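Have a look at these structures, which come just after this line.
What follows draws every value from the coordinates through simple rules; no lab data is involved. Bear in mind that the values here come from a model prediction, so they are computed numbers and not experimental data. Cβ atoms are built from the backbone, for glycine too; each structure is taken alone.
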Structure I
Amino acid sequence: MTAQTAHGSAPEAAEVLRAHAEDAFAAELAALAAQDDRPRPERWRLSPWAVATYLLGGTLPDGTVITPKYVGPRRTVEVAVTTLATDRALLLLGVPGTAKTWVSEHLAAAISGDSTLLVQGTAGTPEEAVRYGWNYAQLLAHGPSRDALVPSPVMRAMAHGQIARVEELTRIPADVQDSLITVLSEKTLPIPELGAEQQAVRGFNLIATANDRDRGVNELSSALRRRFNTVVLPLPGSLEEEVEIVSRRVAQLGRSLDLPQLPDGAAEIRRVVTVFRELRAGVTADGRTKVKTPSGTLSTAEAISVVTNGLALAAHFGDGALRAGDVVPGVAGAVLRDPGADTVVWQEYLEGVLRERDGWKDFYRAARENAH
């Protein structure tokens, strides 16, 4: 399913800045569906095994290579997938940058073939975004009717047996959150204005994402939390794992933005990830030196953004090779969220760790120049 333009026609795939997962990986999904002979829950496009393979990657019997969409514990993905095959909703929990949204999108794409049934949680999300609204012209002209009703993404997913997504659930006001309780427990959405209801069709389920690091968090009520099976997505466990994640996503973003693919950029990716991991953990990789932790999260997602921006600098204002000077401004920007306290953290890290580290002289010099 491709989003429609304002003029009613779908844009060409090559023109879309970021294709939906079901469009970007349509060939892989089709290959999996063609060779998937395992039992599928009703209205699922793939079996649970094939959904997990789509996320984690693998090679099919005919030689088709399925690229990994998520690099992390296999069991975490298996639990998430099997949850959606039950009557429990799925809550993906983790600190910012642990790929909650990415996993949510790909799960919906693999299961329903449509990742666009999305409610974006904010402090201003109204109840209508979760339940339904009204076409007020129709409402005033003819009164409450099915034609005047504007279904939410959740309601549409219930009607068609698909996966709905709610991003940043804990940023939604508590009273709006709780409008999901009846949907998740009774599998029905009352429409009192019409004396009717929307019952969920087999195949319906809901994926929510949340983290407790952002400001403005609204804790879930115990009644709502019981309706979810919570799966915690961890930060990458090792430097190599995080480097792989960043490298893969940067390559994908680079292709979509027509940035050059730089084979010699691996060293700078490793250095960005090393800095982020050490400052995040409060200790150097060798465990010998403790460092202060900045106020920001320094997530994997931020590392991807830093390297992608560095690629753009190298392509448009450099000699085409990714160098320390291309990534240092982004690293400093990610670290210095609180200009007061974080400046001290960054300076102490530069002088106490990077200044004498073998092979990091160019990075240190670029960081010092950037500071001035």
Structure II
Amino acid sequence: MYTYANILPGDPAPWFHQRSSSNPGFAFDTVAGRYIVLCFFASASHPQSEAAIAAVLKRPDLFDDHKASFFGATVDPSDEAEQRVADRYPGFRFFWDFDGTVSRLYGSIPTDARPGDDDVPARQLWFVLDPTMRVLRVFPFASDGSEIEAVLSYVSSLPPINRFSGIELQAPIIVLPNVFEPELCQKLMGLYEQNGGGESGFMREVDGKTVAVTDHSYKRRKDYEIEDKGVIAETRGRFVRRIVPEIRKVHQFTVTRMERYIIACYAAEEAAHFRAHRDNTTKGTAHRRFAVSVNLNDDFDGGEVSFPEYGSRSFKAPAGGAVIFSCSLLHAVSTVTQGRRYAFLPFLYDDAAARIREANNAFLGEGVGSYVAEA
């Protein structure tokens, strides 16, 4: 008797990393913010699978990467070898799930199935996910293929993504003005202009290690790391007086630690931006609890922070004001189109998370500094 995972409407869709045509470790959680159709067709050689794929490829009006995207998952290596399916942008992507990682999570193949197993019974399924990556509907393949039109009709009938829940949602964030005084904002921007900034990368998990990566198509920004202990004390003092109490009030979480003291610059002349990401998805960043974005100026266009899981609205704090949010939230910074956005961008956590950070030193790649959780 085989056992399958049973994912139901209303459940959160499992996150995963899997190889695709364009990415050896595609992070599925980063595509939140639109409707997702995830189709487990087992093999494109099956007539029903071939019909399903052909039908969705005829709907670029629906799968446009704005309202909806299509992802297909195959467990048949010959689909790749014989080029039966291929990504098509925008809107259509395929996972090479030959190890069954994703198919087991979603109940398409048994939970105890292993790569290379012969005659594993596969359940061919469609999942429709909302922009927060919760399951809306599950459609098993029908013997006559009638579910194909049912899936397409259902997705076509879904409301605009900003009102997928019936009302326009507010991202669960805090916007807090008057964190830094104008004089402190000017002082920090002066430090950046005096010293300049260095290329700012981001963290990725590669072969079990957290490594720093630079990719201008994903992120473009320059940072200056504050070295002056007096300035560090000034910024920390404002956070202790103004940010920490607000987080305690809203989230019942007491911040005791602060990671990095940097002044970031998103410059229009570099088309600076940061694509949708989460701040705690590697071993080296798993300790991070809250991100804080303090704008030091507001005389720029673009550079706004958005939270795709909760709609397309973006946020621009006034000069000296902060946007505070959980590091688990998917967020992006839009391209700066005029001027320069200067921001102070630390991460906050507590003593328990500090112990996690220290324990994860073993998973840091070369060039990523280790950490000691001092009392």
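To test your reading of the models, identify which of I, II gives 0.25 for FRET efficiency 1/(1 + (r/R0)^6) of positions 37 and 349 (r between Cβ atoms, R0 = 30 Å, to 0.05) when calculated.
II
Suppose you compute distance in nm of label points 7 Å out along Cα→Cβ at positions 101 and 325 for every structure in I, II: which one lands on 3.3?
I
For Cα extents along the principal axes in Å, the calculated result is 71, 42, 38, so let me know which of I, II that is.
II
Kindly point out which one of I, II the value 3.5 was derived from, the read-out being distance in nm of label points 7 Å out along Cα→Cβ at positions 29 and 301.
II
One of I, II was used to compute helix-only ellipticity at 222 nm (-39500 (n - 2.57) for each DSSP H run of 4 or more, over all residues; to 500), and the answer was -5500. Which one was it?
For helix-only ellipticity at 222 nm (-39500 (n - 2.57) for each DSSP H run of 4 or more, over all residues; to 500), the value -5500 is produced by structure II.
Given a value of 0.00 for FRET efficiency 1/(1 + (r/R0)^6) of positions 53 and 229 (r between Cβ atoms, R0 = 30 Å, to 0.05), calculated from one of I, II, which structure does it belong to?
The read-out comes from structure II.
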